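Several structures are given next for inspection.
Nothing in this text is a laboratory measurement; each read-out follows from the coordinates by a stated rule. As the structure is a computational prediction, the values presented were derived from the model and not from experiment. Cβ atoms are built from the backbone, for glycine too; each structure is taken alone.
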Structure I
Amino acid sequence: MKEKLWNRNYVLVMINNFTLFFSFYLVMPLFPIYLVETFGASKDKIGLVLSGYTIVALLTRPFSGYIADNFRRKNFLLLALFIYFLFFGGYLISGSLLMFAIFRTLHGGPFGAATVTNGTMVIDVLPLSKRNEGVGFYGLSNNLATAIAPSVGMLLYQTTHDFNLIFGCSFLVAGIGFLNALRLRPPKWDSSEGVRLSSVSQLFFLKGWFILLNMSLLGFCWGILSTYIAIYGKETLGITGGTGIYFAILSGGLMLSRIHGSKSLREGKFLHNAFIGILLSTAGYSLFVLSQSMVGYYLSAVLIGLGNGNIWPSFQNMNNSIAEHTEFATANSTLLIAWDLGIGLGILLGGSIVEFFGYRDVFLMTMCIHLIGLLLFVCFTRKKYLSVYQSVSKE
């Protein structure tokens, strides 16, 4: 019998991923504007408040990976999705900057747990022969969400200026995601006896530390871009309605590269895809800050989208290829930790740099750091991966 890529569970897991990221990106680009208009927050306070979400997600991920590797993944996924859904209701009742900061910060916990567990579930429900390709296609669900959600959020903001309506939409979509997850029927072997936590290796997958270092540098750049692009476009470039279009174009590039790169992933060409991805993204970040034209602004979205669409599945497959099956959740959580750490530092430091130097300088720094990430991959990460992979293959 031919092994099937698009099986029922795989589709349900992709829907989970879509609703998770749609509800996330519907509000994320609007948060800086919301904090300024509602609470009069300063630029450095915006960075401080918004970075808390990523920090808590970062702290949650290692324990989420351990739980997902050693207990029933579906049950843990349902719990994470339900709590994630409830926290959107917290934004609706936030009456002060402090209360909003508390809800936003704690919201990172269930988001971190859900992304780790759902990202591991996708490996469980895929046949071995379809795994590399399936992991690549899996990202299309959050790419599609990234393409649509910011545009919908910006449209709602421009037409209603009602942040409660926007938060309510995220609340609804997150609830749909939870209900969808109830329909999952994972394989029978997705069941492990609880293993007592006895070492740090059960929380972190450090065999691929060089991959994690590279990923954190790239995440730093994405954290700055995704958080400050709306207010940068409004204050520096005079673009008031282009953020949604920018994310739509970027996500179109993400989806195109995922589809085009699936054949290479199926053939195991992770390093090739990763290099092309980082090179394209570096060109995109450079164009974003060096070109002050509308053409350069939107063309950078194409390049960054094409680049990131190659980077993520390549790095994830690289990390999984040196892990045991019982380490997949921990490997995924550690990779996401590296990404989150980069994003969190980008948001936090970006806010402080903007306060003293301005938006152009913070994006110049972003360009330089992404270039460092490219050089690190070419000169170190690539060679180290080949060495570790050969060592693991001999065991």
Structure II
Amino acid sequence: MRLSIVTHNVIKGDGQGRVNYEIAQEAIRRGHHVILLASQVAPELQQNEQVNWVAISVKQWPTELLRNLIFAFISANWLHKHRSQVDLIKINGAITHASGDVNAVHFVHSSWLNFSSSKAQSNSAKTRQSRRIFYNFYQWLYTVLNARWEKKAFRRARVVVAVSSRVAEDLQAIGVAPEKIRVIVNGVDLQEFSPGNNQRSQWGLPAGVPLALFAGDIRISRKNLDTVLKALVYVPDLHLAVAGITEGSPYLQLAQSLGLDERVHFLGLRRDVPELMKAVDFFVFPSRYEPFGLVVIEAMASGLPVITASSTGAADLLTPESGIVLADSDDVEALAQALSLLASDRTLRQQMGQVARTIAEQHSWTNMAQRYIDLFEELHQ
């Protein structure tokens, strides 16, 4: 089979890029030829004789919206000219103007627009924050256009893959037929993310105290660090490490205004999250909207209990024995209770962490990639 994968990146250090990297590797293992329409490809794939890389460079353009538009146009033009050379096309969302046989959905822009609007109306503070993010003209235009384009892309696909049951529900809500949807959850590197006991001093973190970790983009409201900080006020013995770019983030000031300077440790963008996870007691990530959330399954693979919310797709993987799933991502009281429970009970943390690791072991990258290639081979028959 000649498989074409259309994606911006095919590399390990990127969410969707890692998914497509693993799919490409599994296709190669099964003897298929892979055509990558991408801006960036891992060196080992570039050097493989079964891989043809069609490089699409867009980094010289000034905005993400413009870069995506140009990528979509160039990739579609190539596919139209060479369609006879390709047996099956796998795409993500509205990444190209060409039709894809399989569309893997990692984010549903229509659902996030609707979700954020309803949340904004329910709370004035969040309204201000949401407007800061969404009603900025560029952000609004980017999201609305993607919502329109992706609906068209989903209609034209033979199969639409959802990365969680949450995404499957979102797809049905915008008109994708249930029988057209397959759920294939993302995987995790079980060697890179594994249980351990690293010394906290290398990050300047305190020893001998319960320590939670939050990791994500803290420049936006969607990841919901504000609710975590507000809940932390009610758990005085707990410290919080925060991994994420601090420039442009409003949460350093919020932590200070809440009197949390001594207990919240902003670490900036980290490239050593797997090692950092070996130094903390549990992971907290009650995102307001997260189609999957790789960081959740990475924490589970690291043997950490997880506190998240039902609005996070990876919550599907958690059981009451491995973590806590909040019904409402913005429920400060419920989150404070969950934080307090894990902060005060080391035995419970250890038990939950062991179960979390066991669950994660069922979701390796290889297992995920095999399911994709099984689907491709089924469609190619």
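Things to note:
- Test item: relative contact order in percent (Cα under 8 Å, 6 or more apart) calculated as 28, pick one of I, II: I
- Computing mean projected area of the Cα convex hull in nm², for residues 23-182 alone across structures I, II gives 9.6 for structure I.
- Taking FRET efficiency 1/(1 + (r/R0)^6) of positions 319 and 367 (r between Cβ atoms, R0 = 25 Å, to 0.05) as the criterion, the top-ranked structure out of I, II is II, with the highest value.
- For distance in nm of label points 7 Å out along Cα→Cβ at positions 71 and 279 computed as 4.6, the structure of I, II it came from: I
- Once distance in nm of label points 7 Å out along Cα→Cβ at positions 239 and 327 is evaluated on every structure in I, II, the highest one turns out to be I.
- For helix-only ellipticity at 222 nm (-39500 (n - 2.57) for each DSSP H run of 4 or more, over all residues; to 500) computed as -13000, the structure of I, II it came from: II
- Identity of the structure behind 14.5 (criterion: mean count of other Cβ atoms within 10 Å over residues 47-54, calculated), options I, II: II
- Source structure (of I, II) for distance in nm of label points 7 Å out along Cα→Cβ at positions 295 and 343, computed value 3.4: I
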